[in-house]
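Values quoted throughout were computed directly from the atomic coordinates according to the rules given, and no laboratory measurement underlies them. Since the model is a prediction, treat every value here as computed from it, not as a measurement. Cβ atoms are built from the backbone, for glycine too; each structure is taken alone.
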Structure P
Amino acid sequence: MANAIPPNNTRLLLMIDFDHTIIHDNSDLWIRRLLPEHKVPDEIQQSYKHHESWNQFMGEIFTHMHSLGVTPAQVVDCMHTMTFVPGMVELIEYQRTNAVMDCIVVSDSNSVFINTILDSKDLLSSVTSVFTNPAEFDSKGCLRLRPYHQHNCKTCPSNLCKGAVLRTYLEQQEKQGVTYSRIFLVGDGSNDFCPVPGLGVDDIVFPRQGYRLIRKIQKLLEKGEEQGEDTLKATVFPWDNGFRILEFLLKSTGDKC
């Protein structure tokens, strides 16, 4: 497979979401299979409105699971049963072979879930970096969750702003002498939208068909048409499986299989 080298030896960046993007389902909901009847108790469900974020709510669920005797091994085994969206394994494997492409996973899931699932397909080493909520099992075997960072974005969850993650990553890479000629952003949900308006004319956003991201992008475009403004510079390429994205990347980078 021959790789097309971008102008000035700059690199390509693949920024990809996790839940409903790399994997079919939501890992935070999938883990409920370890609960009796797969249900969160009503008192915990009702407490969601008192938490500052979904992240805190999940922390309470993990504490409840531990009180029921759920072990770390059971959590890992549960994550291993999750299925990947068709073509996503191939997409991540492709970017590993592309000498000028980096891949970052940015997700509001957590590090235990993502690392476990990626490792189940030997994909963890194929990803340049994972930006998500840090998690670990404590000495008693309870999964503990922390927010990824603090930020000032008013539209993103309090524990993770994907726009801020991307900006910080690009700044840090530039300090290391690494710049990106194109960004390929792949996602599905509302929390994937924040970086989209800031993408450039050479960048591509891949919203999953039938999910919230594509609807938010459409509203942004309609707003621009009404105001006579260019509200989105990046090209929009909807997708329904990873093979569609892979085909696009092969054509746009000049690679041939």
Structure Q
Amino acid sequence: MTSTLALDGIKAKQQKTWASGDYGAVAALIHPMAELLVQSADLSYGARVLDVAAGTGNASLAAARCGCDVLATDYVPALLDRATDRAMAERLPLSIQEADAEALPFGDGEFDAVLSVVGVMFAPHQEVAAAELARVCRPGGTVALANWAPDGFIGGLFKTIGRHVPPPPGISPPPLWGSPDRLRELLGGSFELTITPRDFVFRFASAAGLADFFKEHYGPTLKAFEALGDNGKALYDDIVALADSSNVATDGTLKVPSRYVEVVGIRR
């Protein structure tokens, strides 16, 4: 059992991780996941929508395009600032508020829909985060999540990183949120769930190009390389090998499908 104090320390470290690099560059690649999720969620015009661990606002903007009243939350203010800039550029209404996914500062049943795209899955205390999603969603409302799966490329990337920089003890791996069995444990008591496996395809010129991109932009990878210092070459080579082994392109480029699950639930 990991203590509350230890979890708080992990969370503070996570905040620094997601504030590092340029998560916006990664979010720009995976934006189609949010658009697809929001369509699957079948949100109604004017619905009150909460985006949890919104990052730079992929799901928030997708919901705003549907005419929803959207509030984007995250515990990294710089990411929310980016979401605001994007909303202004697209002339979409969007509210933002700094908030922790494990302690949402909202009333019970306050929202018609609660969204998260590869966001809430990184909360260190999974049961608490899941309970918060359920608490703020009204009866009959919708939860809609997109979570990287353990057996996909990003799941493999985290396993690869963990072999070089072990995660804190007692913390469940984030990609468990992409396991149907684990999702039913976390959310099945509060929601009637529909879980759909999907693939997002990363496209780069080469496996080295993918490794370079994640090393520079993606906080967890960037911080792993920082921790390894001069010993980072082995991690780099393993990421290249993982990308090469996952490549389905036949034209000399790189196309890497990464399995994720799309989760849509109706609040009981």
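If relative contact order in percent (Cα under 8 Å, 6 or more apart) is computed to be 22, which of P, Q is the source? Only structure Q yields this read-out. Between structures P, Q, the calculation of Cα Rg over 2.2 N^0.38 Å, for residues 144-247 alone yields its largest number for Q. Ranked by Kirkwood radius over Cα pairs in Å, for residues 56-191 alone, structures P, Q are led by P, which has the greatest value. Between structures P, Q, the greatest calculated value of distance in nm of label points 7 Å out along Cα→Cβ at positions 40 and 88 is seen in Q.
With helix-only ellipticity at 222 nm (-39500 (n - 2.57) for each DSSP H run of 4 or more, over all residues; to 500) coming out at -14000, pick the structure among P, Q it was computed from. It was calculated from structure Q. A value of 19.0, 59 for Rg and Dmax of the Cα atoms in Å, calculated from one of P, Q, originates in structure P.
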